[in-house]
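Peer 1: In the part that follows, the structures are each spelled out as structure tokens.
Just so it is clear, none of the values below were taken in a lab; they were calculated from the coordinates. Just so you know, these numbers come straight off a predicted model, no measurement behind them. Cβ atoms are built from the backbone, for glycine too; each structure is taken alone.
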Structure P
Amino acid sequence: MPERIRRRTAEPLPEGLPGDLHPVLRRVYARRGLQDPAELDLSLRRLLPPDGMADLDTAAGALAGALRQGEAIAVVGDYDADGATATALTVLALRRLATALEGDPERIRFLVPDRFGLGYGLSPAVVERLRPLAPAWLVTVDNGITSLEGVAAAQQAGMRVVVTDHHTPGDRLPSAEAVVDPQREDDTFPATSLAGVGVALYLALAVRRALEADGGFSRSLPNLAGLLDLVTVGTVADIVPMDHNNRILVEQGLRRIRAGAARPGVRALLEQAGRSPSEATATDLAFAVGPRLNAAGRMDDMTAGVDCLLAEDAETARARAAELDSLNRQRREVEAQMTEEALASLEAQAEEIGLGVCVAAEGWHQGVTGILASRLKERFHRPAVAFAPGADGQLRGSARSVPGLHMRDLLARLHRDAPGVMECFGGHAMAAGLTIRAENLPAFREALAATLAEALDGRPPQMQVDTDGPLATEELSLETANALRYGGPWGQGFPEPRFDGVFGIRRSRTLRGGHLRLELTPADSGSPAWPAIAFGGVAQGWDRLTGPVRVVYSPEVNRFRGAASLQLRIDFMVEEHG
């Protein structure tokens, strides 16, 4: 078996698992290190209480008081899908609570800074933009933990601030009235992997609890569990680790979507992508809803995405979803052109790529650098940074990393060793954003190379494709595909099952977009061929393989004209020797 393919090891399963659990799922769970049957209980009663979440009660009490006083509140979001869902959830929750208090829900407003004019997070420029609204309170969602200057500017303008975020803090916390972030060093809440929208949900529930404890309102307070579909979309789209708590949030939102209880905007986005809400999975949200929401922030203004999620009727939601779909098509065109240009440049100097990839070009679109960096990371299996021109001689970049290399920490080390090369940076283990001066690009490349050499001990990261081992011929069935489809939700830290095996290739043809449609047969029998799809297979060179081949694949349910059939989605393929 090729060295790049690594089969996950299985741990003994605990006693007490359901007796009717599909045998393939049993093997998959054994390879996820399942230790307690309770880890498969995804009911809301298993959701962690907010114990230990620093400043949560302070933030909730402050906002409960603001709602009782009828004070104006502005929610400041981020321009990605996590930020959009967090913004929509916070606005909806506060408006519903205000209505229950017989207040004016229109006193709850939002602003998502556009990445081109205002940049990321709560900045002094954002505060100036909010002055005409005269909010008494600002609530940041999915941003704010490093916005020291923005919080100070807001306070000088007479606004009080509650920060909610899930990114890594800097050396100092902003001087807000409350800072809610499970990444704080003094925070003891165990589920540190919450997405920004997950933190927003905990805040909304805490505000409701604070109001309930005070009493004195004429209407019953709304049940905020109906907003879990938004939590699901943002959590899946942000690719945060799928620990037990996040799996509960995602599964509960999925159940509401399948039951027809989704927000009109979420339903419209699924339908716009040709996905059935009644059969939605985390994968559907990741590849259908998330990109369309993100397209608003990448190509235009995330206000369009938030408006779609806030829509209260199907007609409005469909119109907003169609706008987002159009932006997503534009994004694909720009992405394809940028990727082609970047690859042409890199292929010309393939021997000089080194331990990381760093590209920049005039005319590139700031909103698509993150996707470009992801494509380059996948193509070369190297950390990748892509820059596009910003304002005032700046280059704004996105960085993507490979497993085992924490990108935000890498940039922090670069900043320590080469101060002044970057103007600002921030992010996660796998993704980060940064800004440099255009004239500092050569210095950044040099510093990146030195930092990577230290972090990787001078050796390129080795590509590993993890699998759950082989499937028997009789296990390659629609029944298995359905069991796996709903056995998750899957994600980072609880990876989607994929298997490996040796196949012959009966047919192979190229599809538009560089994908491959294949028919695979077992190498050791005359069983009927299975249809398979390899996205980007031509770009990987898999169209030149004739078989036998070792394939890493996931069994999927393919629906066409109302009929369901088995399809194998190929993640990796290599010629089999010996």
Structure Q
Amino acid sequence: MKNNLKFFAVILLTVNFATFNSFAQNTKPSIEVRYDNQMAAAADPRAVAAAIEILNKGGSAVDAAIAMETTLGLVEPQSSGIGGGGFMIHYDPNAAMGDQVTAYDGRETAPKAVGPELFKHVYEDVSKGFNDAVLGGQSVGTPGVLAMLKLAHDKHGVLPWKDVFAPAIRLAEDGFIVSPRLYWLVDRDALIRKGSEALAYFFDADGNAYKTGHRLKNPKYAHVLKRIANEGVSAFYTGEIAAKIADAVQNAENYPSKLSIEDLSSYRAKQRDIICGPYHAYKVCSMPSPSSGGSTMIAALGMLEKFNISQMEPYSAPAMHLILESQRLAFADRNQFSGDSDFVDVPLKGMVDPAYLAQRAKLIDANKSMGIAEHGNPPSHVALNLAADQSIEIPSTTHFVITDKWGHVVSMTATVESAFGSRVMVEGFMLNNELTDFSMVPQVDGKLVNNRVQGGKRPRSSMTPSIVFDDQMRPVLVIGSPGGSNIIGYVTQTVINVLDWGMDMQTAINKPHLLNKNGASLIERDTEAMSLLEPLRALGHQAEEASLNSGLHGFIIKYNENGRTLDGGADPRREGVVLQ
């Protein structure tokens, strides 16, 4: 990893950051200047450089997020891009109290023409596996990330829409250096060769993946971004680009499906009510439905309030046992109830109700694991008779964090689901395979699954972009991670590392992962936490080692009479950096 960081340090030396323009020259001069520092962290240095460039031009955190995500879609196409979706949590210190924190939903939607039997050919044929659901047009949902970024820009953008695409356009035209991680993922992916456009882009004439150090250009992607920048987001959701997306799905070389131009033109990003819960003296806020990340993390933390974790030895077996058991109980409810609340009843408030969580916490025995936990009965306005979800979430995705000089904060997680999504590439970008985040089966034993496929519905997610606030409602911790359903455990543990055990941001991110999703307790392979295998087994855990490749990025904010200080961290398990 050290060699990888040296490799990217050379790249960063070649980046010419634009000089800072005075705020008086910006298009929306109403933002109050509050601080003299800024920060961005993400999984690729080129994307962080793009964000800093926009911030230095006088852009807001949302302006920088657009530059960040469009650049990540180019240099980290295995994780996210304009053919996928995402969630954003935004904090505005200048908004009225109660309106400072906003959740933006850019989750993909199922084509209106598909229904619960979408993956019937997979679950009824024992010769087929998960890859038969991922590959091709059948798994592609209507992309939502661009619509979400536009919605956020309309409210929080400072620079003109067309200006924030410049870094990604420039890099796509000039070419970018293939990183070690990108080469490794392309070279080992058995499915990406099955799509003709992806094959032509990622591989040379002899069929070999372009190696680390190769300069890869993407003029098609640059052209698409130019049109979106100049014509607006409608250039993506209507007209020629939308037609090409629909055609690529309907005529996919593998498993064509029914995504239509109408699905694209009718897509709408949404502003959601944030979900928050208390933890000690703090308020932990994250993404609501259709993500299960926020409610599951808040539930796990809420149950831990019964135990004095902060006084226990960090990463000791007794402490980790309690954390794993709280995650187990939270996941039992998540697996039973979570889904798109626009379509099904999700007892979201009940799942994080402090009184309910206090009752659930009584099930935790400090001396013995409970094994597989039963779901509870969270307070709800309707009777719920459901079957547990049967989806499989692949650990991919990306997360980044940004704060600008006026105190705005962005915590955003974006995805195309599995590595390279559906492997369908169109006009230089990958299309997602997000529909595999729905339950593979629509019902079990005659009971419907909340997260079943329905036309126009958003699949359940585990993305957990989060902001933690102090008792004055000031952000003190901004965090998130990729990693499929593992995301929830990664973020929960990092919050505990900072708030309970007082770790700085980089240390909190570097610490080994232990997590439980109501099954085996997973311990990160080749880390110091492997010493906990036997002690946890002695407590009744089915403890197993696993490769837990997070991509945590975050920062801690501390306030003083001179303003604030920023303590950032980037996950060494990927290729990220943090810059100011």
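Peer 1: The value -11500 for helix-only ellipticity at 222 nm (-39500 (n - 2.57) for each DSSP H run of 4 or more, over all residues; to 500) was derived from one model only; which of P, Q is it?
Peer 2: Numbers: P: -11500; Q: -9500.
Derived from P, not from the others.
Peer 1: Computing distance in nm of label points 7 Å out along Cα→Cβ at positions 330 and 402 gives 3.5 for which of P, Q?
Peer 2: Computed on structure P.
Peer 1: Suppose you compute semi-axes √(5λ) of the Cα gyration tensor in Å for every structure in P, Q: which one lands on 33, 29, 23? Please report the intermediate quantities before stating the final value.
Peer 2: Values: P: 39, 30, 22; Q: 33, 29, 23.
Source structure: Q.
Peer 1: Quick check on the output: 0.90 is FRET efficiency 1/(1 + (r/R0)^6) of positions 434 and 546 (r between Cβ atoms, R0 = 35 Å, to 0.05), derived from one of P, Q. Which one produced it? Walk me through the numbers before you get to the answer.
Peer 2: Values: P: 0.20; Q: 0.90.
This value belongs to structure Q.
Peer 1: Comparing Cα Rg over 2.2 N^0.38 Å, for residues 122-193 alone across structures P, Q, which is largest?
Peer 2: On the way: P: 1.10; Q: 1.67.
Comparing P, Q by Cα Rg over 2.2 N^0.38 Å, for residues 122-193 alone, the maximum is at Q.
Peer 1: Using the calculated result 20.8, 72 for Rg and Dmax of the Cα atoms in Å, for residues 98-425 alone, pick out the matching structure from P, Q.
Peer 2: Working: P: 20.8, 72; Q: 22.5, 63.
Only structure P yields this read-out.
Peer 1: Something else now. Determine which structure produced the value 0.35 for FRET efficiency 1/(1 + (r/R0)^6) of positions 314 and 410 (r between Cβ atoms, R0 = 41 Å, to 0.05), calculated from the coordinates; the candidates are P, Q.
Peer 2: Numbers: P: 0.35; Q: 0.90.
The value was obtained from structure P.
Peer 1: Have a look at P, Q and say which one yields 12 for relative contact order in percent (Cα under 8 Å, 6 or more apart), as calculated.
Peer 2: Of the structures listed, the value fits P.
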